[in-house]
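**Q** Pasting the structures here.
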Structure P
Amino acid sequence: MKLQLVPGSALKDYSNSSMAEHSDDLRAQRVAKLERLRSQGFDPYPARVDRDVTLREAVRAFEEWEATADAQGSTRARVAGRVVGMRLMGRAAFLDLLDGSGRLQAHLRRDVLGEGFDLLRDLDLGDFITVQGALFRTKSGEITIGVEGMKPISKALRPLPGKWHGLQDVEIRHRRRYLDLIASDEVREVFRTRGRILTGIRRFMDYRGFIEVETPVLQVSSGGAAARPFVTHLNALDEQRYLRIATELHLKRLIVGGMDKVYEIGRIFRNEGLSTKHNPEFTMMESYEAYADYHDVAAMLESLVSTVSVEVHGSPLVDRGVATLDLRPPWRRTSFRDELQRYSGIDFLEYPRLEQLRRRMEEIGVAPPPGGGWGKCVDEVFSTLVEPHLVQPTIVFDYPLALSPLAKQKPEDPRLVERFEAFIGGFEVGNAYSELNDPIEQRRRFEEQARERAAGDEETEMLDEDFLVALEHGMPPTGGLGVGIDRLVMILTNQTSIREVILFPLLRSVEPRAGE
């Protein structure tokens, strides 16, 4: 849907002072129209709106009436919406109305409205109005409401994006998402789909007997992932707190407490970089199931993603542009060691020392991460050389111990842990463990991480004494899962940037200039 007849856009160029002046003029004109409406006895911002149905419901009712064999009379409605198109033709006019359900054309005639037709003088694109009348189909076949009465219900003081100069600037689209949503049916559909995906995940987890819970965002110790936290100060207690980097350690406390199946969908905060796959504030679903291991979790994840895809698209096949993704179980299964050897030529077990590994990375053209330990270096090689090849759904099992301080070691090879990551479309969408429930071993690993943190690696696990105390009370064998909701939405809506699936992605702050 394209917006029409906008006399200019205040969003074309942030640096153009003449554009800001033009925007000021447009706003002044609209304010004058606002005052004119008030002088005519209209309330441009009434407290209540008198409407019968949404625009989509009005269209559907007309289609049902039209389909009856003996259609008599007409379908009447009182609807409300934003004016996004205006075509004036002397003594008649067509308006395009938009609400959250869809779009409907309105036809205005002076011989029907009389003096009410003059209200168009003070109407601008972006204004909200109510109209009432009978629906009909035009000669071109478009369902239209013949307006018999019209009222303003919200006067817009700034113009919408223009038809030809609309929101082409990606940063402006993300910074002023409300305009992006107004201007694009496709953008609105992405976020409608996101809502359906979340609903589908909850339905799936609830059906399997999981209980949705909520855990603290402000935490004494920020654990559950290797990430740099955001730090804040709690005035009431005069204590430092961290925004959570994961929900894991609190959810596992609930497993200790006897809640055998729990999950949480919540916001996570990691004080790290920005990219097409990373936003410092994102949404994750984490689940924990007592008496399960990572193989059980892998089967559940396959079923979850496939089921949600069918609910959203009607099919487990998803068009990703360069490939059609087949989300049906079972997914391809492989090991971290095999995939790393296949694409990098490195067998990480042959490079137990950091210096050896860093030299080998330089030989194959992968820059070691500054200050990163052995685990970070292995992960960098995998991310750079392996992940882009994992387009079709793939589960990669059995990671190095150094990468997974919260996972159980494999009994047959203690250098590895029972962990998998799931990849779709060339990036990770899920991470799972057979959870470590040995409190002595967990303390040892935390202490090792603390030494790495003291040596300068800020992206290591913090020691959480309260969690260790909980673990010492006994936790059954447990399978844990984390799913990146934003990345899953990227897959299911065929988006290539995480900013396209987050309504308000993190951006550098910009002070609006005068007139914008």
Structure Q
Amino acid sequence: MVKLISGGSLITKILFQHGINKAFCVPGESYLGILEAIRNYKNRFDLVVCRHEGGASYMAETYGRLTKKPGICLVTRGPGACNAAIGVHTAYHEGTPMILFVGQVPVNSLNKNAFQSIDPDKVFKSMCKYSTTIKDQKNIKETIEKAISISMDGKPGPVVITVPEDIQFAMIKETNCKLNQIKNIKSNINMINRLTRCLSNSSNPIIILSGSKWTQSMKTNLETFAKKHSIPIAVTFRKGDLFNNQHKNYIGSIGVGPDSNLISYAENSDLVLLIGGEFGEIETKKFARFKKSDDKQLIFHVTSDPKIIKNTKSSYKILGSNLESFCKTLNELKIENKPLWNKSITYLRKSYESYRIPKVFKNRSNPGVAIKDISDIVSNNTIITAGAGNYTHFVLRHHVFKKLNTLLAPINAPMGYSVPSAIAAALINRKKEVICYAGDGCFMMNFQEIVIAVARNLNITFIIFNNGIYGSIRMHQELKYPGKSIATDLNNPNFLALANSFGIKAIDVDDPKHLIKNYINLRKGYKGPILINMMTDPFIINPQKTISELSSPS
């Protein structure tokens, strides 16, 4: 006897059979069919109910980043879909597998300007890998399986699937899904041999790590290779957890406010090996460096992204390969160290270690001290989250990352990310502590999601950098219009009272150097959420300069 199930049930079943049993949502009447299907799974499917679609989509992005499976976000049409766009944008830039399901008006109401209706396929086209509307229940299985495959293959990214109400309730033959198989790209042996020769002949090579597809075995192989070869290793913007920061070969990040000695070395290197990811505007200094591979600077790019591999006009030497296989092969290469390499490593490592020490500002407290103090005592597996704002540069500079997947700070630098991301990370890693750093502006964008941390007693420490300004924008104002700030002062609530209203243990800290003892006292014998409102000096605008130093001509 043929068994019929609803369209919503088939969608949920396909997700479940792919090992996806968690989703993040704000409920809406336009996807009641999917919600009912999830309800029938009872405690086998965890539906995390959020207060804002932006928070839900950030959580889905975090899930995708940490599990390497598509993070699922469920929203209603129109307003819900628009609110969720920030998470889709983040996943697209980051290279995170994610599927946004948008409930929609019935098929016969499409393109008729129905209540709350938009055309998601047009809205999301520029910020996702694929977007489509299911207009026939017969296409559900093929569409969902295709969505999962597209989100994970090549450079991972978000997919948007719009599901009209009647499609969710339509009855269809029950069927098992076809599990997605990641396509492995065979390494280009000729290009690997060429890379080997060029590395052997290089005077000052550098390896730069980037991207989102890293696994522990890749990281282990690369660190084993680095023990045998004195080649400097750096990471791109906000990718500090791709390599052990305490390794002798690690020399820092090519991000915002980088170590000048690292940048000088990278710009003058005769061979750059970029593994995974891509160089963006920040790494290239608005596309002024790492322009192309030539006799002066050979640039090899190892990637599994078919679009890049097939680009015959690439300015780099493209080495198409499964990254896992390449890192294993790299570890097996026979390359002899050169005395100049050892000299460079010694110099650059010493420079990095000096760069990492918080600067002393006369009569002012550097919040970088608080970051260093936390970094010194927490477990190597502690997960750090950060959104956007100048506070993030203190985090990226002074926290020492040793393990993979311990830094959640997207490269598109979105405000409001750190709170929901911390919640999703804690839900996935119940035995680890998560530390959420947020500026006072960044925190207020999604603070409402803290109700989840309280309800589920998640092991999260929320640390607010409270300087009363939008620091990043103020910094740029001072650079262009010294002393003429506008729109950057913040009127903040009483954060202690706010935290207490959620039922969170919290404390005010008036000086960053006092943060560590208060953190220890609050965390002692307690695994639930805590909040520290840390007052920071608005004049210390970034890890290197005060506002007056920015304003004064040098």
Structure R
Amino acid sequence: MPIPRVLSRPAALAAALAVVAFAVWTPVLGNGFVWDDGPIIVENPDTRDLGSLPRVLLSPDQTPPYYRPLNRASYLLDHRLFGLDPRGFHAVSLALHVANVLLLFAIGRRLLGAEVPAALAALLFALHPVNAEAVSFVTARNNLFALLFSLAALLLFADAVRRRSTARAWASGGALLLGLLSKEQAAMTLPALLAWLWIVERQGPRAWPRAWRAAMPHALAAVVYLALRAVSLGPAAEAGAAAPGPLASRLGENVVTIPRLLGLVVFPRELTIFHRPGPGGLSTGVLVAAWIAIAAAVALLASRRTPGASFGLAWFALHLVPLAGVVAIPATTRVAERFLYLPLAGAALLAAGVAGRAVRRWPRARPAVVALSALLLVALAARSVERARDWKDDETLARSAVRTDPGSAEARFNLGVVLKDQGDLAGAREQWEAAARVDPRHARALTQLGTLSAVKGDLPGAERLLREALAAEPVPIAHLNLARILERTGRPEEALVHYRAFVRTATDLEASLVPAAEARIRLLAQ
């Protein structure tokens, strides 16, 4: 069946893509602030006054060495426009996602040579449910910004090379700088530009010197970013925030990490905010089969190169590099759905490129490819609508995590915290006890159970649970609560040790409790 002529027009297709992307993700507009949105946006004074802008632009995020000032600055503008109405914040994030869909469509038209395959790539990206975390979680907006400016930098760079335009080259460099100021993962735009020269422009290393003028602004952007980062973080933050573990150990984790990330792209069923560390249920046989499939797919694409599929694969692989442990980062997990937002743009181009090649090589397969693509897109859209609704509020999100993985101690613990904040202490205890059964060394669950026991007057039981928690992990609040119990039971010297340990290890979350602990230290030390 011929495609209607009106749909072959890029502007009409772009408008249709924007409408579809907006419609599928519309449920996010009814969601509230969830998860880390509380401490990072709602309770953070730096999001409420535009006068904070200079400090925001030249200071690290709450967890150094992250330096993402553009993302944090956007919250200031949101607050000026919408106050603390979450609908406005979500509308901005949704608009950024739609913009990324349109930019990917523009890149797809150049790579894939026709509007329909480009639209397929854009739709695969627009409707994929793994994007729910980036689109629905306001605090994850840095991923949206990073992709926006990375794709803009790529488009402008391509124009600069083909038209020998100095203005577009500088605009591309500026876009790269904005991407870097949004999230560190945007640094992979630099090798992606080289991949564009090699794969799309067919310019090998000998021809690259001719493109040096187009690349100079990007080198300058990287220098400016590194200078701003150094000024804002300082050497102490850079040196003290690296994730533990040797390089060989981190790289070895990729045997499991990469198949799990690919699994979320190919089979986006068990989506959750708490993906377990390690194999996550993958057996050795499944891992071996996954790596054989990965190697076979890469070999096949390398032997039958097409610009769209090859560049899509390059983009996808390059944007997985920051997740591969090459650089130590202070992350609790390397398997999180928001991390896949940038790589997924390449995966969508890859899938559309393969589909386009199949149709060109086997024209009779066109109806089957169209039918399968339509079914896939409908299934993705339905799952995305469902997943967007999971982010309605903290309890809905927490229950979705437990429903997806009832054996996750972290999901159980998080639901317990949500129920505790709502005043449901019985429900909270039930979830924390379930977390402790799954992981007997879950220090935060043990701490909360110990605190509940102390509130109910069971001081011996509370002391036992708090000591078990501290044996597993030096949780600051466990030190504080144990110190209070020890003081109440006539052991001031032991209490003094734990008060001091609390003051020494307290984070920003416990900062308000430090003065009272210091007062007890002064009193007990007399």
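**Q** One of P, Q, R was used to compute Cα Rg over 2.2 N^0.38 Å, for residues 74-265 alone, and the answer was 1.15. Which one was it?
**A** Details: P: 1.58; Q: 1.39; R: 1.15.
For Cα Rg over 2.2 N^0.38 Å, for residues 74-265 alone, the value 1.15 is produced by structure R.
**Q** Here distance in nm of label points 7 Å out along Cα→Cβ at positions 354 and 378 has been calculated and equals 1.5, so which of P, Q, R was it run on? Display every interim value, and only then the final one.
**A** Details: P: 1.5; Q: 2.9; R: 2.3.
Label of the source structure: P.
**Q** Quick check: 10.3 is what I get for mean projected area of the Cα convex hull in nm², for residues 282-433 alone, calculated from one of P, Q, R. Which structure matches?
**A** On the way: P: 10.3; Q: 13.6; R: 12.3.
Computed on structure P.
**Q** Of the structures labelled P, Q, R, which one yields 75, 62, 47 when Cα extents along the principal axes in Å is computed from its coordinates?
**A** Details: P: 87, 59, 50; Q: 75, 62, 47; R: 83, 47, 47.
Corresponding structure: Q.
Bear in mind these aren't lab numbers, they're just calculated from the coordinates by the rules spelled out. All values reported here derive from a predicted model rather than from experimental measurement. Cβ atoms are built from the backbone, for glycine too; each structure is taken alone.
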